[in-house]
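As structure tokens, here come the structures.
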Structure 1
Amino acid sequence: MTDTSASFIYVTYIRATPEQVFEAIIKPEIALRYWGHANVSDDWQPGSTWKHVRASDANVVDLVGKVLESDPPRRLVLSWSNESQQHDPAHTSTVAFDIEPALEGVKLTVSHTDLQPDSGMLAGISKGWPMVLSSLKSLLETGQGFDL
């Protein structure tokens with residue numbers, strides 16, 4: 001049995017509306033501006049597939065999964081795996097985006113769970129999520145994300 005007890009949680013506050021944050025996560029043209037990848041799904045409804053496509057090469061899909069929950073603009077939950085490991089449940093984790101009004105904007109909590117301790121995925125997302133979410137915050141507040 002594989003140990004998937006590790007998790008990574010990141011909280012940030014963004015001067016934006018819940019709708020703006022939710023759309024920034026699911027609209028490919030917006031995600032490209034702060035993530036360097038497009039998040040693509042046919043309809044972002046539970047059971048639908050999604051993929052994370054490189055901006056530099058639309059033929060390269062790095063991450064894939066299914067939409068597990070979708071409650072716009074409050075919550076989106078996705079299964080998450082490397083494209084090459086998508087059929088191995090031991091290498092599939094879960095990402096939840098929880099968006100709630102707070103202060104003069106929103107509180108965004110990203111919970112990445114079901115990770116293997118000491119895995120490459122945990123190491124990668126522990127570095128990646130802070131950069132991506134800081135870039136998202138910058139894009140929504142200033143109009144410009146970071147080049148990731």
Structure 2
Amino acid sequence: MEIYFIFAGMFCVFIFGNLGIHLYYKKMHKKLIESLQGKNYTLCKNVDMEMDSSGKLAFSYQRNKANIIILDNEIFILLFNKPLKQAQPILQISNSNETFPFISKKISFDSKFRVNGKLRIQGTFGQGITSGKYKIFLDFNTIDFDLEYYLHHSR
């Protein structure tokens with residue numbers, strides 16, 4: 001009988017822990033958008049995203065949905081896990097020195113270019129043993145966004 005209470009407790013911790021993480025990052029997403037009010041940015045919702053990263057210690061591959069904010073040369077990726085659409089940390093992809101609030105991770109990029117209607121971003125991260133390379137594909141084929149115009153005017 002006690003084993004059922006242990007499993008029930010673990011289940012509740014799992015559910016409420018994930019709910020807490022979701023609500024926290026959802027609030028950070030909202031605060032970032034509010035902090036950009038008055039600036040000329042583009043918000044693209046529910047963009048399919050693929051990201052793979054490899055380093056000396058690990059390899060990772062993710063397929064997620066994301067809301068993408070493009071502000072001049074800054075790209076903000078507001079991640080959501082599939083299939084539950086749980087809010088995740090915000091990534092800022094930029095080579096500028098400008099910092100923005102509510103960003104979980106800022107990474108620089110080496111290249112941005114178009115591949116079959118998708119924006120492919122490549123870069124490196126970390127230093128020493130934690131260093132690695134990443135590739136992100138943002139699929140703009142299903143939304144109304146002029147990727148070609150963005151690529152020619154964001155350099």
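All of the numbers you see were taken from the coordinates with simple rules; none came from a lab. Since this is a predicted model, take the numbers as computed values, not measurements. Cβ atoms are built from the backbone, for glycine too; each structure is taken alone.
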Compare distance in nm of label points 7 Å out along Cα→Cβ at positions 12 and 140 across structures 1, 2 and report the one with the greatest value.
-> 2
For 10, 35, 34, 14, 6, 2, 0 (P(r) over Cα pairs in 10 Å bins from 0, in percent, calculated) the corresponding structure among 1, 2 | 2
Ranked by distance in nm of label points 7 Å out along Cα→Cβ at positions 4 and 20, the structure on top of 1, 2 with the greatest value is 1
Have a look at 1, 2 and say which one yields 30 for relative contact order in percent (Cα under 8 Å, 6 or more apart), as calculated.
-> 1
